[in-house]
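Below, each structure is written out as structure tokens.
None of the figures in this text is laboratory data; all of them are computed from the coordinates on show. Bear in mind the structure is a predicted one, so any value in this text is a computation, not a measurement. Cβ atoms are built from the backbone, for glycine too; each structure is taken alone.
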Structure I
């Protein structure tokens, strides 16, 4: 397939940047709207998912598995079942077995032979679901599919192309300078996605994360039995799935929906103080960097989309060398310090690393990884991004923060 087919990670969430509506094609938006309608209306679908990377991501991203999605009732969230394998560069591959009905999640953990059941809002469940999104695009469970590409500064409908024998519409979103792109391949026949790629960089510096959906059965018939996870021999059960009221009410048509979770601190807010030790033994404090612009990267090696932003931050760190700009990577949700160190080594990163940065997550209202902050020379928040916004946006935010009065 031609290299313009691009697939986003799952991620997660999009950068908080206002789209330039005038640069968004009506035809592209219409195609995404048609696909959204198809995703929300199809009763059942199954497919094989495969995610891989190019360039520096080639040895890091390698995931594959089988996905089942069932909309038993249009008024309720979709049920999903995902089984597969997730590559973990700093550890052995993880076997994934996960099921969710939108309110509770059940999964198997091979490390401790445990079958877990939790509310979908539980941190353990969310961590497991982040791995699920390596195989299944979040569009299949989201109330707003394609939100990330729709927030891009440019949105275009490219000529139809062929993906493994199937004619697909090609929708491409990009930043203003084209250094970050998200492109979807959507089947003309059933309007369901077939391929998605998130890319950053241009020319020989371009790296991508690609997710492909093959063996798609858009007429799959399921029953509740197809979404049960059996207790393997030798496993124990850890069940704590009391569903919080806000989750239950979200799916109750008689109760007003709860407000969205607030993400990030607003520009102009005083950045919360923090104090860490870097992996090379130096003190890393916000007070100690006053007078410098600080770029904070909240990342996790298990969240594959982190690597895209890390590569660009390294390039920016080199470009701003000698200026009053500090780049700090705060590793979060890591099992141990060596995992974060190995991530930096594998990706060729040399800016400051804090191996356990979880203590700052709550104060900075980080709810997804990766997330980024630019803090100005006065110690105030200049910008916040949920997912990497692209080099042009980040560089502009840094330059503006350097001029803070």
Structure II
């Protein structure tokens, strides 16, 4: 029977802003990809009865509620008791659940004390759902077509439980649409829309989502299941044709993946010289699996002394032009390129003023220079970035990766 799904996240740390919410966002993406309808997401307090009230309010035949959080061993972990009360039941010690908890502690070489044994408690009549990635088991409660799955709040544990045990429960509700996605870099949403203003995308839902790295574009097709994927891909191809060189190809490839593949195709390695971004660009590229075959490394050179001693930037250049300048960025990139072996290296550099202080009328906050040096030549670009300190640093890092992408595909001005 098709079911709608609701998600309830438990935790004062979310409501107080001490942690960024991750579980509901991940569940929403995963359910969407599965084609399972998500009707509602709530965040509730650890305060007594908060979860119980939410579950009573959400109760409906044919609905599944996914609860994350509140299954640990501390006094503010009340999910077991509140879920039990919402179903009119009591909580008792489950020998089977306790055995799983004890086994998990033993595998980690940790002594299970009485406080930890509470993780072996379950609402009466609950079905035990094993936790392959942690200690606290999950559980399922069901009555009159309404079911609640309670999972730990630790994201890696919740994801493992969902993928192994919960996703199969929801298979009867899945009706996956045809989805095709691609990424662009260096062309904003309004410019993109102008290029495709007269493009008709019949029977396809178009979505544009900007980020620090560029824009994610999605085409979604419903209707007859037999050709959903083909219709989504065809629509995406039409959009890509309009947007031209800003499209990261092959379609669906991310900017990081495109840079790494371009380096492999060239037979190059890449090294970074970063000042204001302090290694963000190198870290982003290293986050991609398999980066080690072409990523030589990087230098974080905040101080002028390190720019000189590690990257070979001339003191005369720093004196004449300053640390934030085209000339310094190019010399930093040349130094980075020398890190790579055999003269087949791409050096990428960034230097700028991220703020909130340090700017001047001549060199305001947000002024950033990025540069690339490769066997194919040299390129430097001035950026004027807006936003907070973190925004400027993130945008600068991604623009540097984008510059590298343009170098390896031979698309420089």
Structure III
């Protein structure tokens, strides 16, 4: 009898995660495909090739034109170089799956702090199933591309959790590591400064620079100005000038069906980019409302006691739409906004009708436009309308409604959870 009771308790607490793990195990054959063939490497082959370039003393941009990630990520991938391809693939899959499950758990933890109290088994089941359903397309995009976007999200979520727990050093360091291996999470530095979390911001700067220069400390490129500074010049600053004489990279430029950021919308309107006098004003006109909306939500959150989860969700959405290049797998960052939205739908009747409308439309725009659901031709047409960015931005409406209604619960209320 006691064994049956323990089994039910395990299934109640971890049943969704166990099921998700089993589903991922069955998905492995589709994940483990060779992406090293053709003109350009892809997937794990590309990610480990950056580390091979470091070992060879080659400048990353000269060694592999398609390795556009920061040198710190190439440094992180060094342990995969001596592994046999089959073993490396299994290890990378386990890392990706582990990061995915923990990301969901942390997102749930952050969302439930906004709505403390006892959650019934039914409520928890709906929360977990809803967040998975809404974001599964982007999880599959990460797996399909053997990408590391979920790993980046995991370090951001650890940083947000640490911020909730008043551990600013851990918070700044964790998010800074995510920024050092990806770049786009740098947007969290202005957020930390704006919310006057100066210890976290100072730690962020120190950890970001230390991690970014790690390859230069251990390896010496045969030419160039060093790994990190070359990456800054060639890639990080590239979108500011779009000039092939200054950079080899223009992957963020022009009409590109793989780019789902607001910059892609501007290029669709003005294909010549920065050469067109209307390009910059148009880009600014699209960026400013997003920045203003994010700032307003964060300010309201601060006045209501610091709803860190909502802040993080808003900044993640801004990161996606403001980045020069945002592919499908990057939208795995929506796990946190979707989890918060599902939690609010379950626990906040006053905003439920709005939440229902927002979640349905966002699901149609961002999730239901996948090839497996509607066919490739429809997906291509939908992507030309930038539905992923629209579906993401729509979530800001619901997050704003939550931020304007909720207050950070007292310590006593949280302990009674």
Working back from -5500 (helix-only ellipticity at 222 nm (-39500 (n - 2.57) for each DSSP H run of 4 or more, over all residues; to 500), computed), options I, II, III, answer is structure I
Mean count of other Cβ atoms within 10 Å over residues 185-192 - highest-scoring structure of I, II, III | III
